[in-house]
1. Thinking of I, II, which structure, once helix-only ellipticity at 222 nm (-39500 (n - 2.57) for each DSSP H run of 4 or more, over all residues; to 500) is computed, gives back -24000?
2. Where is distance in nm of label points 7 Å out along Cα→Cβ at positions 80 and 216 largest, in which of I, II?
3. Kindly point out which one of I, II the value 21.3 was derived from, the read-out being Kirkwood radius over Cα pairs in Å.
4. Could you tell me which structure in I, II was used to calculate distance in nm of label points 7 Å out along Cα→Cβ at positions 200 and 312 as 1.2?
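Nothing in this text is a laboratory measurement; each read-out follows from the coordinates by a stated rule. Worth saying up front: this structure is predicted, and the values here are computed from it rather than measured. Cβ atoms are built from the backbone, for glycine too; each structure is taken alone.
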Structure I
């Protein structure tokens with residue numbers, strides 16, 4: 001990528017991020033003190049006697065994400081009227097776990113850009129990126145001990161293990177032209193949705209007086225929100241643009257990943273179109289991207305993925321329908337609406 005192209009992508013990314021923050025400003029304002037406390041705790045817990053650990057950790061943590069997952073911790077705890085202080089380190093734990101997965105993802109995918117900046121592996125190399133990801137995982141578990149809840153530790157340790165399994169499942173399915181929709185959904189449940197689920201679930205578990213059905217409602221909200229989020233991302237990879245997506249359109253095709261648009265197209269397009277898709281996936285032929293996009297649009301694959309994402313968002317909203325109305329519940333609904341608004 002040329003310097004001018006990289007500069008343009010950074011500018012688009014900054015503009016897009018600013019627009020997203022503006023749309024979500026009422027949500028962040030609701031928890032602004034807690035969110036500020038989380039943002040202060042994260043760099044404090046990144047300290048290390050090894051300079052490179054701190055340098056890479058700080059670089060990736062401060063790379064400009066919206067921190068939706070720690071935000072979910074604050075909102076779910078607030079929706080059930082939590083009054084303690086442990087939601088702050090819990091939110092930091094969730095962010096560290098997420099950041100560790102990003103570091104490992106970028107190495108596995110050979111990614112060079114994320115959020116408009118060079119990835120850590122592009123900047124420092126694969127080995128330091130993997131090892132700093134491991135550092136973040138271990139730091140997250142140190143913080144779990146400080147939170148001091150075996151129930152929360154059980155949820156997060158199980159989630160971390162399953163997320164790793166999801167990464168392996170996705171890697172094993174690269175180039176797999178026979179992957180089913182059910183298999184694809186299991187991959188995105190493990191790889192993406194589970195950390196959102198863990199965020200809202202553990203946020204609710206902090207509330208000692210919470211009823212079991214309230215905790216379960218928060219868990220299901222996070223799960224379906226996470227499914228929505230990934231389905232929208234996969235839709236955008238064939239319908240969006242780089243500034244909206246935060247990565248290059250067509251990256252999934254270039255990496256040989258079959259997401260729902262391609263899975264549907266391989267079942268519902270002509271024989272010639274199916275062969276074109278198969279050839280493009282086998283050869284990682286990003287030069288065929290426009291042809292593939294044309295096919296997924298014409299055969300209804302984008303519409304199908306769109307409906308699947310909207311359905312998951314409806315399930316997310318239905319999950320918290322029984323929670324007593326509050327500003328925090330309204331904010332969770334706003335986040336869900338924001339996620340699906342990326343489809344339009």
Structure II
């Protein structure tokens with residue numbers, strides 16, 4: 001993707017947390033581009049660094065976390081070099097975010113209307129009357145009935161699904177070019193989850209905004225995303241279109257995720273295959289491939305050195321020594 005077509009470019013981003021036990025390298029040099037009007041899914045198990053990189057984009061990385069290197073370019077400007085005023089304008093106005101636990105992100109002592117209007121009045125030079133109308137209109141857009149009544153209610157008076165919709169409304173109300181959704185459907189039942197995904201896809205198509213959708217649910221990825229980045233141990237191990245990831249996965253970790261999913265075309269009583277082993281200790285990351293100790297194809301080389309990026313064509317990339325050796329016509333039977 002050329003720079004002119006990229007809304008967001010993450011280049012060699014490294015993030016660490018400095019704890020009493022030592023340095024936790026949560027994100028270890030990731031790269032990806034996000035185009036205009038594109039939905040990028042970021043998937044991986046808990047602890048892979050998905051949320052940390054999102055908080056880094058928003059400038060919300062909490063202590064003892066620190067960005068150790070790299071660039072985050074939004075329309076060509078490095079977000080990491082923004083001062084406080086620039087970051088306040090960027091956050092909420094140009095980039096919105098739906099946090100991982102929306103059930104507890106609304107302030108319990110302020111009405112829904114107050115919280116929606118606050119975001120508009122902070123970033124837009126409009127009157128309170130105009131802000132009120134815009135907030136009511138946003139509640140209608142996200143599918144909340146009787147919006148004027150909801151404006152006067154407090155979060156505890158709404159159901160989980162309605163609070164979820166309010167959070168989406170808060171993320172969209174300033175009409176950002178980019179929305180970061182950090183596992184927004186995790187706490188919802190499957191019926192409400194399907195409605196929320198349909199709503200987000202519909203709004204995305206109407207507003208033409210870009211979305212980074214962070215999840216561990218591959219079913220959600222299939223529903224809403226255009227491209228996918230698969231993260232493991234703080235690194236992106238595979239990246240490609242939804243079709244690439246679902247029909248032609250090339251990294252053993254991606255293959256493991258696919259095998260652990262229930263399939264509609266599976267044989268009756270067919271068992272799901274889990275990924276054996278435990279996630280990497282990020283206090284002491286391995287010298288070689290992070291997935292090596294859990295990989296059924298692991299070679300000695302995998303434990304000694306980080307695999308390079310292999311270009312599989314059409315924007316499909318993967319990091320695996322198996323692919324590198326196959327590309328060079330080398331041996332892959334243990335060395």
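1. It must be structure I, since only it matches.
2. II
3. The value was obtained from structure II.
4. I
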